[in-house]
Structure P
Amino acid sequence: MNILITGGAGYLGSVMVPELLKKGHKVTVLDTFMFGQNSLAEVCHLDDFDVVRGDARDKNLLKSLTKDKDVVIPLAALVGAPLCNRDMIGTVTTNRDAVQTLSDVLSPSQRVLMPITNSGYGVGEDGIYCTEETPLNPISAYGVTKVEAEKIILERENSMSFRLATVFGMSSRMRLDLLVNDFTYRAVNDGFIVIFEGHFKRNYIHIRDVANAFIHGIDNFESMKGEAYNVGLSDANLSKLELCDVIKKHVPNFTVMEAEIGKDPDQRNYIVSNDKIEATGFKPRFSLDMGIKELIKGYTIINNSKFSNV
């Protein structure tokens, strides 16, 4: 396949692009490189890889780049509640409007595989698993725009969406703000954490399993198209305190304190069923324990203390 990935130099794309190239696909990445990353340097020697510096909101650029593509994977987005709340215009124009522009310039025969977020479920019912049939109720600007983008994409016949659980694991364009990545970083570097609303639950998925889900979707496109799929670890619907207990198995001196006063700015709280995608033959390969061990090794390399005096 000839594939275009917008935002392909970000956290997800930096893992996904090399895997797609290994599978024999031709991959073009469109990215602004707003974080100054060099995360795709390792694949620049490959003839099947191309890269364009540009903005996924640029309609003329999208027309030019998509005209010979079989598959488009729109990863370009402002991600996470804090960043989206800080730049609402950028959030709407990138997360939703750029997806509409992309849909407008594509022909009906071109395929789209779109990541969104299972944060669209918002606040679930206690003990009730959210399935793809559960009404969406996003509670953040990030969740709202991604849900709107999914609606745009699924109105095309030749598309599918992946509702990703909270992603974890190492990437050459690392993110420390994701929950497992953040908590493990605090365990390794601070030795303690203060938890707000520790009973809040989420589902989790390793970044390499996200890449594998997209490869699975490409390989099984005809039987999977037109649908949304939850993508997460079925044995990892965990509260924040339960997640800390898993991390403590690997970092025994990790001290966890739950604050009685205070509020998590991210009020998501739900458990998720991943039965639908598993019924298509997809199975995650990377457990939460495997990811935490990987992160501990990664944080031996990464030292996010640029402005520290020690």
Structure Q
Amino acid sequence: MSQGGLLVVRGLSVAFKTQKGTVQAIDGIDLDLNENETLAIVGESGCGKSVLGHAIMRLLDDIAVVRGSVRFREKEVYEMDTTALLNLRGGLISLVPQSPSSSFNPVITIGKQIEELIEKAGKEKGNGARKRALEYLSLAGFSEPELIHKSYPHRLSGGMCERALIAMALSVEPELVIADEPTKGLDALSRKNILGLLHKLAKDASMIMITHDLKAAETCERLAVMYSGEIIEEGPTGIVLNHPRHVYTKGLIDAQPSRGMTPIKGRHNLFSHNAEGCRFKERCDAASNECNNHPMLSKVEDYRKVRCCHA
């Protein structure tokens, strides 16, 4: 991977204090993203996908202990002052969060919220911001953008809110889009439309798509599979999905409806990072004595990395 890409993450770890002890949500993540590259991050609930996305934008300072480095265009995000950080968020990097209906302010119209973001990003002001908001609502597939512009969020369906949220995030022309579960809760047709829209509007940007949906992940060039706070397999999406090297990746694929929905045995444990050796060994049929040593994420072929001694 390039060491001078758009986004370079090194040794990123995030820990939360809980009544049951410290939860290491992500642990020593290394990640690179180049310009105009699309990366999908997949894994079970609790593996740390969303935490990784939020940590990249430095949204966890007040609730977690974050260590490591996040460099965007060679500038360290965790050394930025308030002004630089505000310019980064919603300007250079846009987040499309989960639960679109609750992501909007319920007492402010959709249009006003989009305009506010456009003005804060310094793209347009006043009537110019309004025109840009309407333009992106139209690009998002709304045949009557003026109607959506003056609507309150509760008047829109989940799919419509998702489209409006994507229009809002892309209206500032960010260099990186982080889309967190953009197809969650949508039917097959809505899911297809949302993915098409997201890639269309983000065609000039890089994108990290965080998702449970392997069909959605297929639309990205590169794939990273996470388990228990670590990346356990990474490479070109088609190669990883068609020829997985890690037992967990194979399990995720076999758990899909098209493959018979065969479940992965056992359950993911949020505290499995405390165990010695491979964090997946208790659920793995291929586990051996070698798995008592913690595996590194190692290159097994060009542009392909796997965290498994059996790979």
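Taking FRET efficiency 1/(1 + (r/R0)^6) of positions 42 and 98 (r between Cβ atoms, R0 = 25 Å, to 0.05) as the criterion, the top structure among P, Q is Q, with the largest value. When mean projected area of the Cα convex hull in nm², for residues 18-113 alone is computed across structures P, Q, the figure 8.6 traces back to Q.
Comparing FRET efficiency 1/(1 + (r/R0)^6) of positions 58 and 154 (r between Cβ atoms, R0 = 25 Å, to 0.05) across structures P, Q, the highest figure is found for P.
Given a computed value of 4.5 for distance in nm of label points 7 Å out along Cα→Cβ at positions 106 and 194, which structure among P, Q does it belong to?
Numbers: P: 4.5; Q: 2.0.
Working through the options, I get structure P.
No value in this document is a laboratory result; all are computed from the given coordinates. Keep in mind the model is a prediction, meaning the values are calculated, not measured. Cβ atoms are built from the backbone, for glycine too; each structure is taken alone.
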